[in-house]
Structure P
Amino acid sequence: MAKKKGSSKTAAMRALDAAEVEYAVHMYRYQEKGGTRASSAALGVDEHMVVKTLVMERDDGQPLIVLMHGDKKVSTKALARAIGAKKVSPCSPASAQRYSGYQVGGTSPFGTRQAMPVYVQETILELPRIFINGGGRGTLVELSTAQIADVIEVVAVDVAIDG
């Protein structure tokens with residue numbers, strides 16, 4: 001059976017298209033546990049501009065997404081304080097996939113299976129452009145940070161620590 005036109009697009013790309021966001025797709029050879037270091041090296045871009053999408057859970061079991069610079073980590077204590085939770089922790093890979101609809105390593109904040117609050121490290125919004133997962137392993141989309149809010153509602157937080 002022949003593929004329908006546009007059927008190779010991910011849910012993230014379809015969400016960006018629906019919001020009329022301009023983006024460029026960048027493919028690279030995915031490396032298991034390579035993270036943003038591997039993707040930034042493959043594309044020849046600063047790891048600080050590569051944004052990782054992390055699915056986490058509050059202590060009450062509610063899922064959330066955190067967008068963080070590739071070269072930084074999330075202070076879960078600072079995040080919990082910022083969002084009024086007692087505790088925040090990373091999801092298991094199975095839970096992250098169930099909430100987002102994406103395989104770990106290919107998680108995008110756009111076009112998720114379940115609507116979740118999205119918290120973005122505030123310094124990401126100061127960058128003119130970012131590279132963020134496009135919904136599949138080995139796929140980043142490059143877009144203007146000003147356009148993130150055209151697709152999803154984000155809350156800026158300051159929760160970065162050196163990673």
Structure Q
Amino acid sequence: MAHGKFKLCVFGPYNAGKSSLIQCLDPAARHIEARCEGGTTTVALDYGKVQAGGETIYLFGTPGQERFEFVRQILARGMDGAIVVVDSTAGPDPMVERLSEWLVTRNVPYAIMLNKCDLPGSSPSRFARENGDAPVYLVSAKSGENVHEALSLFIQNLK
């Protein structure tokens with residue numbers, strides 16, 4: 001792992017808030033999306049760059065739809081760590097479990113960011129079993145609540 005620079009991939013199910021998280025961290029982030037039922041969705045990647053804890057962090061957001069698994073595989077090459085974004089207003093998602101297992105088998109350090117914790121219906125406690133040994137941070141990507149602090153804490157654990 002190169003000191004001073006970290007490549008983090010941001011994973012998670014559709015509509016969990018991956019793009020919002022990256023844009024909260026880097027307002028100039030790039031986003032490749034397409035229209036879909038209900039709005040837009042990431043079809044290739046999000047890319048952002050941010051300073052955290054004296055380190056340069058390159059963020060690669062991945063699409064959340066199952067059909068884009070090949071994109072996740074490409075973007076994951078050479079990652080130093082991962083963030084799994086979870087919608088705390090929705091029930092546990094099988095994709096989160098698969099992503100967590102996949103990261104563990106590859107010995108990739110990761111954190112879970114429970115997003116949308118500021119919304120009605122948020123229930124972070126329902127995700128207590130999903131995190132294994134990964135640190136869990138309660139965030140709101142839309143309001144920015146705890147996002148920068150969570151990233152800084154995670155980066156400190158990677159050093």
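Ranked by Kirkwood radius over Cα pairs in Å, structures P, Q are led by P, which has the greatest value.
Structures compared: P, Q; top value of distance in nm of label points 7 Å out along Cα→Cβ at positions 47 and 63, i.e. the largest, recorded for P. The greatest value of relative contact order in percent (Cα under 8 Å, 6 or more apart) among structures P, Q is that of P. Between structures P, Q, the calculation of distance in nm of label points 7 Å out along Cα→Cβ at positions 87 and 135 yields its largest number for P.
The numbers here are math on the coordinates, done by the rules we state, and not lab data. Fair warning: this is a prediction, and the values are worked out from it, not measured in the lab. Cβ atoms are built from the backbone, for glycine too; each structure is taken alone.
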